[in-house]
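Laboratory data are not the source of any read-out in this text; all were calculated from the coordinates shown. Everything numeric here is computed off the predicted structure, so don't read it as measured data. Cβ atoms are built from the backbone, for glycine too; each structure is taken alone.
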Structure I
Amino acid sequence: MRFSTVRGALLFACIGLASTRLTANETSAYLQLENDHLFVSVNKSIGRVDLLVLDGQDLLGSAAYIPYSPGGSSGDGRYGVGPYLDCYCIPASGPSSTGSGSYTPGTIAPTYKLFKGVDAHHVAYGGVMMSETYPPTGQVLQQYWFLRDGETGLHTFSRIAYHNSTTPFLRNLQEFRTLFRPSTDLWTDLITDDNLASKMPVPNPASGSTANSTTVQDATWYIGNRTDDPYVEEFADYFTKYTFSTTWRDQKVHGLFGDGSNSKDNSTFGAWLVMNTKDTYYGGPTHSDLVVDGIIYNYMVSNHHGDGTPNITDGFDRTFGPQYYHFNKGPAGASWRELRNEAVQYATPSWNADFYDSIADHIPNYVPTSKRGSWKAKIDLPKGAKNAIAVLAQDGVDFQDNVLDTSAYQYWADVDSNGKVEIDRIKAGKYRVTVYADGIFGDFVQDGVVVRAGKSTNSGDLKWKPESAGTELWRIGTPDRAGGEWKHAAQRLNTPQHPEEFRIYWGAYDYLEDFPNGVNYHVGKSDPAKDLNYIHWSVFGGYANWKRPKQVAGHGEINNWTITFDLEKHDLDKKRDATFTVQLAGAKTAAGNTDVFNVTQPWNNLPLNVVVNGHELEPWVIPYNQSSSCATRSAITCYTLGHKYKFPTKYLSSAQTNELVLSLPYNATDYESALLPRSVYVQYDALRLEVK
């Protein structure tokens, strides 16, 4: 690909200039920000950064275009741009839509504003705002980029507003994101965090380069036939945009690394999305999403894994951010960890808070320090609690559902070993506090916690009494809101990088070969990592299963799982009531990841039946709005949920082995518009039997 004449001239000019202070300029075609190290140019004709140069090195590459295809190239297909704003937010029938409501603002009469100023620390800054009103609906979409003197990154904010009383409900905000989308071969490595990184496939099918690859599922390719591909040699035979996804709880920095093999002077380079604030996202710490696949994503809203999305209704007006795109340069031979560690230092809400206060008047809806407070408490944790976390989110609802109040913010922090927890920079308001921990069934919940601006709220000592329905007879798995213990979940592939198996295409593992007689698990003898699959299917094979393209319903060995266990007489002595608890790491009904009831499908609400020694219990019907698309999008934790089955202990026996059957409807499938498996399924977190 070649530079256009104008772009080439701009690149040459910015390489040749050395600024002694930050400058912010506007021409008829561009808005440009520059300091001693970083040059940024926003193209007015497309509303995106299309030239980004760090110390003379072009970070984006030439403009390129990959035609849109479902499950393939993300967004509208332009490469060599970013960061820029993109969404699934307009009516699916809109003139600029791909048919699903996808839209990238910046081409329909956008307006621009250039900012120049000096912040509270006497540091010069420049900024650009792109604003576009989408004509058919009146939606306002805005993207902000700010550059400070002495920094090599862009502070970003993204806004969407809708004011239309004639059509008070527009649609859901299905996706709202910014993307850094290069076309250059400078970048060689994909980095999620300290524990998940890999060389990029060459060529990268996620960037539209599908040579020597076979599409096996939505945005998933078999590339094991390639030779001399570093990804195949070190990581796996399959590549999917979901492989490097992660949950938001501990995520700080992700991005791309260039090992110097394709840079001008063999210097190494990094491009990183720093999640310095997370309070304007939704879904709490368990929200998971794509982070990098050749594109660096900042997913502010999405339902990839079944998380809720807010409705765009009259009066909707939300600004997401700030987040920070950091770009850095290292010497030849430097590692990606060295460059990433530099970015990690910025991943805290207090970093640059004074700067954000200085520009607050430019950013609609931004909450400055003066309108924030703090909260602390001491939690009396249950015995055995590990990795505890406290979450402040929308009052009165599960934090996973905090999209119900589109103005709600969210915060979380780890609880230390003494039970102490403190969170700063909280938007003034009323919150629900939720505490959960590995090893403990259920949560601690307290509503009505008020945080006031400029004040510290102390909830004092909070006693968490763990859930109990009597004496625990047995449990399978660890309650931790994830299904990592089972076969093909968190076990490691036998490749040099040893990725977790769940991250690879689910169809790489054949359930019928692994469990030809179905799942038969005996408590106390069976091994969860070998004898329980990480997905409980209703059917297996067929659509989106490349290795087994013919769907198999079986004869009960797929949809029915059997758990057997032995009890002693004293286990049941003077016990009348039994409770069987099922916690799920995710469930896929016919609603998939949409939370939409499809009237053409029978399994929108999905029954999970339990039969104890021939006695069928009242089924748990998993509602359509708690459905997710988890394992099939390379995840072991999505929208988590649970249920308690209650029955009399007379159903149990101490004289013979007990049998408990977990049963999904036989041959239960749904319609999938994308290339995804049609079976309904569940993923278990933990199971427990108690009596009293």
Structure II
Amino acid sequence: MAAFAALGPASSMLQTFQNLTWRELVFSLKSFAAAVLALYISLRLDFSQPMWSVTTVYIVAQPLAGMVLSKSVYRVLGTVIGAAASLAFVALFSNSPELFCLVLALWIGLGTTITIYLRDAPQAYVGMLSGYSAAIIGLPAALAPEVAFEYATSRCLEIMVGIGCATLMHHLIFPQRAGDALRKALDATLPSMARWAQDALQGKQSEVTGLLDRRRILNAVVSLDLLRIFATFDTPAIRVVDPAIRQFEGTLLSLLAMLMSVYDRFAALVQERPATADALRPLLAQVADHMAKSAETKATANTEAEQFDEAALRRDLNAHLPDIATLRVDTRSFLVRSMLLRLGDVLDLWRDVVWLRTHIARGQRLPPDTPTPSRRPHRDFATALLGGGIAALAVLLTSAFWILSAWPNGWTAVIFAGIICAIMGGRDNPAAASTIFLWMSLAGIPIAAFYLFVILPPLSGFAALAIAFAPFYLVTGALLAVPRAIPFTLPLILTAGGLMPIVNTMTYDFAAFLNSAIGFIGGTGIGVLTLALFWPLRTDWAVQRLMCATFADLAAIGHGNIDRPAFESRMFDRSNALFARLDPMKADERAIMQGSLGSLRLGLNMITLHRLRYSLPTAAVRTITNALADIAEYFTRASHNALGATPLPALSRASAELLHSDDSPLVLRAAESLYNIDMLMKRHAIFFGQPTADATFQPQPVTA
């Protein structure tokens, strides 16, 4: 009971129950109905371990029907792959326990590596399941190789029965479809972004409030893609507009980047030139009002009026743009020019995203030639490989203890050592999370013992069995629907279900129960200890890895590796991960959050320079190439935590050379991009490892 105190501030089990709504109760009833049906089928088919079906129901249970189906599909796939691998291992190594355990450890390590690498992608579940399913099936089968195939088949069927029952109940009884949730999210996205733009562009936000709002919007946009994937499983109509939704997501990310760029430049303008900022406020307010008016548009009736407003806004923007003569006299006017140009980009992207949302709302397919970007989230192979190695090590250590001690139930410990490392791998503090799992597993042992030796012996018939299970599974099922309670509830279900061998002919062997319980806890404990000793993942380590990955991407762009949609997607994914880990109330962490967003804009300016090179005079191309090389070299070193000489003086010289070399708009655009890079590195000096004494742009004079 004490563990539930960790659910949150002033939180307790009683308060958790008080906060339950009818949705959690319906979810619990559906899950329990599926569990009872799965148990009945498994007993009728005389499976050797029917409780695996019950446990599977709760493992795949999710609030949305599409999430259940997605998880079920990948669980079946992972289980089948794991079963096939386990049979291969038994056939090859059953006569050599040491080799069998070594191969099994490597297999679990591989599955854990895949899971951590894919992170929150639904496909990551396949790696996890194929890893520890091989242990669940393979270890008992290796002890009795003559019935290995029957054992593997039985385990797969038990799991599939649980999956089938869960999918059936969550799709037929008061289904909550991911497609409906996606439509609501899509309808809310543009109005929410328009409200944020109004507050941000009109200067109604503090620095901390602005970061919190950006975190909320960024998380909502990034979450759309996962919701889209689940919706394709339970809502056929979503598949028709799936390309439009993916295009909508990509355009939203670009729009968010531009809005943040305008916000950042306007904040700098307020600090450096408050009078100019006040003069431009009405223009920014007009753009924000235009966005707000068209945010709810789902038809084309207002298109002409919106186009008229947009054309008037563009005329005003062009009228306020500083010309090249002004820029040569006062380079700080680049800040105004850059902000207004990005504001024009906001209008373009807003028009595109409203058009896409209209197509989605009407269920229309996009024209055949419309590009459909795919999301490219952040991936960290080194971290994934480390997690897989630690999982393999935990399995090897437990296996060595099992073999050397000749512990009859040691194979159970090996299974749970692999499970705990596979489940907890990749978290910032897996030792803490796995410790909670261990404590809740301990709490599940007396629950299982109470059922097995007190409640169940006098019962007769399936109806009595179902009624007896109702209190435990209805309570835990309701808590399972509360996200913050899942780390505490799921271990209870896994342990209690795993230690209750419900079969048609029951035996109540306390010694066997105790040995199994010790195996559960022993394996989990070894896994916890291994994670605590060998896993370096803490929040600061994870933040550093994300920053190094950002610098590596910037270095790659400097060397000419250009894929704007992929870069934007990865950067927003990293920013979302940083925002989830850092506190904007702390100045140093707030600087990292702001710097991650600045990195996106810095990379976009580098991409612009690369694209301009094909249309510029030779001298300008040479200047830009040298500047990009300096930036690439700097960030290559930064990606390895080895900062070199600052590229800022070279950027200042390059911008000044371009500004005084030609009057063409393209050369001016290149000079502006160099100015933006210089300004971003100075404004986010802590993040980029730059000196903080001079935060303004001072290009060196060049004789024309």
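Summary table
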| read-out | value |
| --- | --- |
| Entry that produces 17, 50, 28, 4, 0 once P(r) over Cα pairs in 20 Å bins from 0, in percent is calculated, selected from I, II | I |
| Answer label among I, II for the case where helix-only ellipticity at 222 nm (-39500 (n - 2.57) for each DSSP H run of 4 or more, over all residues; to 500), calculated from the coordinates, equals -26000 | II |
| Source structure (of I, II) for semi-axes √(5λ) of the Cα gyration tensor in Å, for residues 79-230 alone, computed value 47, 21, 8 | II |
| Relative contact order in percent (Cα under 8 Å, 6 or more apart) - highest-scoring structure of I, II | II |
| Parent structure of the calculated result 0.00, given that FRET efficiency 1/(1 + (r/R0)^6) of positions 87 and 279 (r between Cβ atoms, R0 = 25 Å, to 0.05) is the read-out and I, II the choices | II |
